[in-house]
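Each in structure tokens, the structures are laid out below.
Just so you know, all these numbers are worked out from the coordinates, no wet-lab data involved. Quick caveat: nothing in here was measured; it's all calculated off a predicted structure. Cβ atoms are built from the backbone, for glycine too; each structure is taken alone.
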Structure 1
Amino acid sequence: MSAPELIFPEVHATRIDLDVNGRHYALELEDRTHLADALRDHCGLTATHIGCEHGVCGACTVEVDGMPQRSCLQSAVRFVGKRVRTLEAFDDDAVMAQLRAAFTAEHALQCGYCTPGMLMTARDIVLRLPDADEARIQEELAGNLCRCTGYIGIVRAIQRVLRERRAQSELAA
């Protein structure tokens, strides 16, 4: 008796052009390749982590046209014509520099796996909600999972940056 013949569906590849971190990438990808995989495996941008692959943990958060978005949920082809930014794009960003310093000062990271997604979400909170209180910060972070820190340091770090930015605004006024 012979083994049953396995039938695999044809894999289709598509050439796409992505704008990632201000750089053009011409990629040949399987149609089903998620943006997170394209960023990591084809663009060499490894700050975007892949955790749950269901959009629940937030480790894969990137910025798309100025808004945070999960990169593990949709095919890369859906991001053609959009401006994608990963954590690597924010090396010279003042808000991200403040957040990185605050995360360190407030012991907001341990294993570091969730940190890129947390930083991307935190930057959005700081810019979009300059008067956010602790409860609002916690609500905004609900889509980002961290199994190490218990979120206390992360919330404190965001609060610190919000306070610093308010103080800077008051001095400038």
Structure 2
Amino acid sequence: MLISVLGFGRIWSTRSARNGKGPAHFNTTGVPASGKCRHRSCIYGYVRIDECTGFHPDRAHRWLSRVYESDPLTIFEGKRKLFLKKPLSSETTPEVYLVRIATDHLGWIDRQKRWICDQGDVVSFSEGNGQQEALVVLPAFGWITAGGASFHLNPDTVCPWRAALNCTNGELK
């Protein structure tokens, strides 16, 4: 699967090297609580990136709008896992996008209703203290609803590894 990363969650952790392999970095969602970002998972999952790819969480912003070879999202023992194997050339067109969504940008997501398109999938979803953060995998033109509005993921026509969620109805928060 070819996936373009448009955003990461707020929480990073690193597993030390083992069995001769380098460290692995894990990213998931969280919300502010007691002055820190904490897991308040409604749906727990994470994104994994091995350090041997050149990735480091302190420079994660440099890895946005890049396409990666990835395994499909898997669920093992109740945990959702997305493994970004290696970055590809900048001219690669993705099949799907990893998108971070949060109440401070789009508004509240009513999880009791249908809020994500059928082709979309949730990697991780945290909720607490009146805030939400989610990492979702969406296809081009996939949609979500939040804050009483609908948002479609529109790829850039010149640089398809870039995309933006655009409000298509309702009022933006």
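1, 2: which one has FRET efficiency 1/(1 + (r/R0)^6) of positions 6 and 62 (r between Cβ atoms, R0 = 25 Å, to 0.05), as calculated, at 0.10? Only structure 1 yields this read-out. Which structure, out of 1, 2, was Rg/Rh (Cα atoms, Kirkwood Rh) calculated from, if the result is 0.96? It was calculated from structure 2.
Work out which structure the value 21 belongs to, where relative contact order in percent (Cα under 8 Å, 6 or more apart) was derived from one of 1, 2. It would help to have the intermediate numbers written out before the result.
Details: 1: 21; 2: 24.
The read-out was computed on structure 1.
Can you say which of 1, 2 returns -500 when helix-only ellipticity at 222 nm (-39500 (n - 2.57) for each DSSP H run of 4 or more, over all residues; to 500) is computed? The correct label is 2.
I have 0.70 for FRET efficiency 1/(1 + (r/R0)^6) of positions 22 and 102 (r between Cβ atoms, R0 = 30 Å, to 0.05), calculated from one of the structures 1, 2. Which structure is it?
Values: 1: 0.70; 2: 0.50.
Attributed to the structure labelled 1.
Out of 1, 2, choose the structure whose coordinates give semi-axes √(5λ) of the Cα gyration tensor in Å, for residues 14-85 alone equal to 17, 13, 11 when calculated. Label of the originating structure: 1. Taking distance in nm of label points 7 Å out along Cα→Cβ at positions 70 and 158 as the criterion, the top-ranked structure out of 1, 2 is 2, with the highest value.
Highest-scoring entry among 1, 2, by FRET efficiency 1/(1 + (r/R0)^6) of positions 54 and 78 (r between Cβ atoms, R0 = 35 Å, to 0.05), is 1.
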